[in-house]
Each structure stands twice: as structure tokens, then as C-alpha cells.
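Multiple structures follow.
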Structure P
Amino acid sequence: MTKSLKRLLMMNVSSSVIFNYMGIFINLFIWEKNRQIFDVAWFNLILFLAWGLAFMYGAKLLAQFNISSVMRASAICAGITFVLLSYVHVEPKVFYLSLIALPVGITNGLYAAAQNIGISLFGKGEEFTAFFSATNVFGQLIAFLNPLLFAILIKWIGFSGSFLVMFLFIAIMIVMSFYVPRISLKDAGEAVFSHFSIGRVFNTTRLKWMIPSLIAGGFFIQFQGIFSLIFTFSVTSDKLMIALLQIMYTAFTVVCVFIYQRFSRTRRVSDSWWLTFGMLAAAAGFLLALFPKPPILILSNILTTIGLFFFFTIWSSRQFVATNHLAPIHQARVMVWRELLLVCSRIVMLALILGITDFKGFVFKAVMIFSFSSALLIPYFSNKSGEVDVSE
């Protein structure tokens, strides 16, 4: 790898520590205040609303600035998040949750714009393959170590102390942002948001099938994402046990990686079969959640984690294949629409989850069945978007 890619890798590592912490421990911090599903759902709803708007603004910024500037802005917003968490405690509760969620969403949205759009323009050679392989390895290490280390840290010095520690990683992000490759959309020749209607961006049959696939995928990802956390928080209030459960789920993901890679090399099992298997595993996990006992909730999380891995691996790769041949500016527009469709469907799911008070009520069962149905439709939509249309 070149020096620039190594620096970009360091940026990804430091940001992954922050995003992993935000995904687990800020949600836990909110949950522990009242142990209400509404609080976590509202926080995430505002987060994704801010995420979508920040992603669009980040895409616009990339026409004027490079990814290093956008990543630096993301790091600054992360710093604002931890300042608010440390020093601001206001009422009413909904306002406080919104106040915390806004900078978290902006942090994620800006970084996702820089990462997804900027990196797609950088190249696709062997060096870039090595970069993504290294990113994946470090990502798995962070998923293993980060929850455990911060759980121990929180037990030792409390949430406030852990918020201060996060400023170290924010500082690393800011420093590394000055050294990442100077990628931007300046040379694209036209603005991202010109010719931006959904019909003009998804202008082939193959691309059009991505739209329902993204919407259904957003429903599934959000339901699995929020309830995997809430189920875990419901099983135990011990932060170390929560961290160990998160590590266990990551371990199942790593096992799935090895199994998938071994069978994909020989092509004995098709990607369509893996996608269907993943959705069935997720569906089984959803059904088990109807019996909310601690061991069953853990098993539910294991099955939905396995399902999410196979879904995300096949689903994402097919989308990459469908957009890989596009001009850079067209690919950027697809990326922005992709993020917006995912964010909108996730917000709809979170709005439905706001009405859930427990795991036994009618609302939970209705939302679960809706997510279950969406999951089962994904293989069909993904297969259609993965088909080659010779007329195109």
C-alpha cells in the first residue's frame, strides 16, 4: 500500500473506534436512564434524519473541498457530541435526546459521504483491494476489543470518563485528516445534484430494481440493528456482560466470513443461495423474539447477526457490480440516492418502533411481521437488480 492509503487506513481505524463506541455505548447510556424503547428509538430517528441531511450536504461539499476537509468536519461534530454528553443535561427528555442525536447523525453522515463517495473515485486496483482487506481485518479487531475495553473503562471511571477518552481518538482523526488522499468531485465537470431526479439516476432496469431492494433492506437493517441492542440491554445491566455478548455476536460474524470465503472460492454454493439462507436465518431470529426470555433473545440475536452478514455481503456486492461501470459523477449520484433511500426507510421503521412499549404487545408483533416480510422480499429484489440486462 502507498503511504496515502496507509494514512487513510489509520483514519478508518480511529473513526471505527468512535463509531463503534457511539453505536453501543451512547445507546446504552440513553437506555439506562429510563429503560424505555421509545428513548432509544427517538434518539436513532433524529440521528438518521440528521445523517441523511448531512450526507447530502457532504456530497455537495465534495464538489468544493476534498474528503480530508469533510472528514475533519465529521471529527469536530464527534467532539461536540461528547461535550454535550459530558456537560449538558436539560429537559424535556425528547429535546435532550434530539440535542445529542443531531451531532451524532451529522458525524456519521459527513463521514459516510467522504468514505462512500470519495473512496469510490480513488481506484479499484490491487492496492485498493489490499486496503479494503486491511480495513476489514482492523474492523473485526475493533468489533472484538472496543466493547470490552470501553466496558471495563466505564466500570472503572464511568461514562463521563469514557467520553473524555474519546477525545484522544477524535484528535487522531483530525491529525490524520490532513494526510489522507486529496480526493474530491471538483473534476467531475458537473454538480452532484444536477440531473438528480430518481428516474434519471436509476435509469436502467438493473438500477431500478435497486430501489425496492434498498427500501426493504433499510427496514430489515434498522429493525435488526436497534433490537439486537435492546435485546442485549434487556438480558443484563452488567456492562461487561453486554460487551461480551457483543463480542460473541462478532465472533459468529467472523465464522460466517470464513465459511462464506471457503465455499465461494469453489462456487459450490451460489450467492443467491447464501442470500436466501441469510434471510431465513434472520426470519427465524425475528420469530424467536416473540418469546422474550433472556436465552431466547440471545439466540435471536445470533440468528439475525448471521442473517445480516450474508444479506449485507451479497446485497452490497451486487449493488457495487450494478454501479461499477457508471461514470464517477453518476456513481456519486447513485451513492447519494442509496443513502437517502436507506435513511428514509430506517426513519419509517423507527417511527413504527416508537409505539412499542414491550416485546409482548401487538405493536411489536406487527412491526416484527412487517420487518420479517421485508426480509423475505430482499432476495427477489436483489436477484432482479443483479441480473444482466443485455439491452443495457
Structure Q
Amino acid sequence: MHNLDVIRGFSLLGIFIVNMISFHSPFYYYDPYSWWGDSINRPTYWWIDVFVQASFYPMFAMMFGAGLAIQFMRAAEKNTNFTAFAIKRLVVLLGIGMIHAFLVWSGDILITYAVTGFILIWMLRLSGKMLLILGFVVYLLPQGLLTGIMFLASAVDPTSVTYFSSVQGIEASVANYGNGSFSQIFDQRLKDWQFANSPEGFVSIIIVILPLMMIGAGAAKLRLFERAAKKKAMLGILTILFLGAGLTMKTAPYWGEQNLAYVFLQDYVGGPMVGMGYMTLILLIMTASVSVKLLQPLAKTGRMALTTYLTQSVIGTLIFYNYGFGLYGEVTLATGTLIALGIFVMQVIFAELWLSKFNQGPVERLWRKLSYSRK
């Protein structure tokens, strides 16, 4: 669907801007407010922190859920076995994610999507309305509870939610990614992945991703994306509500305190709200025929979402890791962001050229071929 492809393409831009920070700096190990607090980097970090960070991966997750729901409905229309096909497709995605995580970049999200997808496929028999309701409930209840607990901890013991930088982690990242051999970079990548994907951390990520996928699946089953032109008033109201509430929470560390409690409210409650606001705004914009034509290049990039996402990691790590140009830790945040924007423009052009010759992106074609293989 054109609407879904545009949203996917737009979400890939935001995801790349955020991921670029991790490509060129030890993102896991520092306090970002002090690390990027100088006069050169502060304005760029504020813009990314408020308008980009934690708002674009929810859009991508919802589009992933919508895609699975559409496949489910098409299988039902054709009376084919959706579950067996979906499981095989997710197993292939899991394999691609593992290659990406351990050989390219530790911040991979495909493993999480594949594992979460295994849970979602058993829920797709629910009605679209039920998926939407459960998605919002399952998301808001634990996030609201955890936010309350963190603010309570902040009141009782402020040090319990204070940011701490790991000097050892920072030094190891700079030494290995910036100057290390391939094996040293592999070891650091593995440590970073384990740091970000501890058992409790991985479970918490799934708790966040699953309800977002449910919301996307519910919207797809209700055909809300196809009926956008008939829902302009509703889309306008939702855009104002989501962006108003979301941006209020996204600015929490700036009107409140820059500690983990306010950042949790910002990222895990405000972030998805802003993402939903962006989605409804795009759907509203897409009701105009001129927008369909103008955003066609972005839609084609969204059609090649997996290829685009993976090549972003390959290009980003080649620029900054020592087996490439070795610029790790050497650029300002603004420069890194401009690099991301420039690369994304080239990816949009590449998608336009590729899809003028082929029906699918190269990795999408491989994914499809392996999913349909009988061997």
C-alpha cells in the first residue's frame, strides 16, 4: 500500500539519524546530556532528542505489524496456510538479523522483530478492534506503571535514577572501533550487543515492541490506512492530540530533570505518541493527490525497507570503523547527522533506479526466495 510505504520510508530516515549516533560514538556508555552538552553539539542533540529519538522505531514496528496482518488477510482470502509461511519468513528474518547484529552492527532490531513476530502471528485471529484496544492497553499500562515507579524512586533516592558514564566502556569502544583489528571490532560488537540485550533487557524490549505491532496490525485489519481519505477529521484530531501530548513528554528532560525517570517518560511514553502523530499526519497529507506524486520516491524507499536498513548499517560502519575510514569518535553530532541525510538521499535515488528495473529490493527478493523455498 502506498500509504504504508511512505510511512516506512519516512521512519527509515529517522531511524538512520538516531543510529548514526551509535555508528560514530560510544552511545551505550555515556550520559548524552553531558557528552553532547557543548555549544557545538547541544542544539543538534536537542532536535534529535525531542523530534527523532524513540519516535521512528515505533512507526516501523507498527508497519511491521500491519504488514503481517495484511499477509494474514490475503492468506485467508486464498485459503492458504498463513502460520507455516509466516513462521518460515520470520525464521529467515531472524537469520538475517543475526548476521547483521554480529557481523555488521550491534544495534540490530531485526532479531527483536522476528522474535516478537512469532508471538504476534498467533494473535492475528483477533479482530482489528480487539488488537487495537489490547495494543494500547498492553503498552500504556506497564509503561505508565514503570514511569510511576521511576518517579517514586527519584523522589526517595535521586541517585538511583542518575545517569552514569562508563569510562571503561567508552575507552574500549573508541580503541576497538576506531583503531582495532576486525577481530577486536567483532569482540566489541558482541559486548555491545550483550550489553543492550541482557535477558531482562530483551524481554522489556519485546514488551514495548509487541503492543506497537498489535496496534499496526489492528489498524490494518480495520483497513484504516486505506480509508484515510474518509477519515480526515479524525486524522486531524489525532495528529493534534498525539503530537501535543507526545511533544510535552518528549521535552520532559528539559522542563524537568535530566535523569532516567524523565528520560523514560520521554522515550517510552512520549516517543511512540509522537510517532503516532507523525503517522496520522502523513496519512492526512497523503489524502491530497499531489502528495502521492511528491512522496513517490519515499514510498519506493519504503518498499525496499530491509535493503535500506541493512545498507545504512554497512555504510555507517564502513565510514567510522577501523576496517573502513576509521573516523569513529572524530565527528561532531551535526556532521554525523548531515552524513546520515546525505546517505539517505542517495538511498532514495538508488531505490528509484532499482525499482525501475526490478519489482523488489535485493534483500527483499532474497528474503522472499528463502521464505518460499521448499528445501
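One of P, Q was used to compute helix-only ellipticity at 222 nm (-39500 (n - 2.57) for each DSSP H run of 4 or more, over all residues; to 500), and the answer was -24000. Which one was it?
Details: P: -27500; Q: -24000.
Considering all the candidates, the number was obtained from Q.
Rank structures P, Q by distance in nm of label points 7 Å out along Cα→Cβ at positions 168 and 224 and report only the one at the top, that is, the highest. Don't skip to the answer; put the middle values down first.
Working: P: 3.3; Q: 4.7.
Across P, Q, distance in nm of label points 7 Å out along Cα→Cβ at positions 168 and 224 peaks for Q.
Out of P, Q, choose the structure whose coordinates give relative contact order in percent (Cα under 8 Å, 6 or more apart) equal to 26 when calculated. Let's see the in-between values first.
Details: P: 26; Q: 33.
Checking each candidate, the match is P.
One of P, Q was used to calculate distance in nm of label points 7 Å out along Cα→Cβ at positions 112 and 352, giving 1.9; which? Can you show the working numbers first?
Working: P: 1.9; Q: 3.2.
Structure of origin is P.
To which of P, Q does the computed value 2.4 (distance in nm of label points 7 Å out along Cα→Cβ at positions 24 and 208) belong? All intermediate terms of the calculation are to be shown ahead of the outcome.
Details: P: 4.4; Q: 2.4.
Value 2.4 for distance in nm of label points 7 Å out along Cα→Cβ at positions 24 and 208 corresponds to Q out of P, Q.
No lab work stands behind these numbers, since they all come straight from the coordinates. Predicted, not measured: the structure shown is a model, and the values here were computed from it. Cβ atoms are built from the backbone, for glycine too; each structure is taken alone.
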